[in-house]
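Given below, in the form of structure tokens, are the structures.
Throughout, read-outs are computed from the coordinates displayed, never taken from laboratory work. The model shown is predicted, which means the values in this text are computed figures rather than measured ones. Cβ atoms are built from the backbone, for glycine too; each structure is taken alone.
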Structure I
């Protein structure tokens with residue numbers, strides 16, 4: 001009789017670092033797309049932007065699992081917002097909409113929710129959550145007439161917040177003990193599997 005192999009999920013540190021690496025790949029491809037666009041290579045830029053949106057969608061899914069122990073529902077809403085933003089952004093590349101529909105409508109709330117989840121977590125520094133909340137507010141302000149006065153500040157805060165979060169995940173990962181504590185508390189409260 002064959003014994004069934006017991007599945008062991010990857011450690012939370014490995015998962016958080018994987019999230020950071022996918023996040024880094026998003027940053028690199030988005031920067032490369034801008035570089036190509038600056039060189040008047042629009043078709044190549046569009047193709048690389050599609051890849052960047054794919055990396056960002058993957059990051060969103062990985063964040064869902066990372067922050068599921070903090071609040072499953074909010075983590076799911078955040079992931080949905082981000083994926084919708086990626087879809088809108090990708091469709092915008094092909095000019096499918098006859099009107100301007102900014103993906104920031106979804107990315108602003110996404111950053112707000114991720115910031116909240118980080119702030120409520122016990123396994124990442126709260127300052128990262130505060131920065132992500134500021135980034136989310138900034139992306140929403142970007143959609144208003146105030147943007148023309150605050151564009152540089154909004155972009156700096158957004159890049160700083162997401163860049164620091166990405167670097168923290170790549171270099172430090174999460175505090176494994178605290179992640180397990182929060183995941184364990186979620187299991188007890190929910191009465192089921194949190195992961």
Structure II
């Protein structure tokens with residue numbers, strides 16, 4: 001068994017996320033590939049230790065150059081050139097060395113855009129997908145809703161979750177779909 005991954009000193013303390021609308025703007029930029037997510041992870045590596053496959057697209061030549069070939073294999077159901085990187089026998093990303101990402105500056109887009117705050121933003125619990133460390137961290141985040149726009153966006157996201165629940169698949173895909181398609185659920189005057 002590997003040594004425990006370092007965690008924040010008080011894993012139960014709440015974490016301020018800022019305004020909902022500011023976070024949404026950044027998350028949407030990340031999902032469109034315009035920027036990386038700006039997640040203040042601290043010492044948390046829950047997503048790196050959650051037995052997740054990491055998709056790497058064929059255009060991600062920098063990431064692919066830093067991942068050993070023996071760690072990737074063709075991505076099921078995707079066109080040639082798309083690969084996934086698996087995890088080790090402990091559920092950890094093989095690029096996680098001594099509790100830190102060994103290719104952080106060259107990490108795949110999947111890692112650059114991952115943001116566990118998507119779960120409290122959508123009201124979904126990743127624990128439903130057997131991701132207890134991610135669920136514990138996600139439950140700590142706290143958004144603020146100082147404006148009517150913040151509250152309307154949150155309501156639209158939650159309406160999108162309800163409407164998309166049957167078609168999105170797992171909880172992570174549902175959360176992403178709700179963020180991407182929430183504008184269709186904004187109240188119009």
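So if we calculate FRET efficiency 1/(1 + (r/R0)^6) of positions 78 and 142 (r between Cβ atoms, R0 = 41 Å, to 0.05) for every structure here (I, II), which label has the highest result?
I
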Mean count of other Cβ atoms within 10 Å over residues 38-45 - highest-scoring structure of I, II = II
For distance in nm of label points 7 Å out along Cα→Cβ at positions 14 and 30 computed as 2.8, the structure of I, II it came from | I
Here helix-only ellipticity at 222 nm (-39500 (n - 2.57) for each DSSP H run of 4 or more, over all residues; to 500) has been calculated and equals -9500, so which of I, II was it run on?
-> II
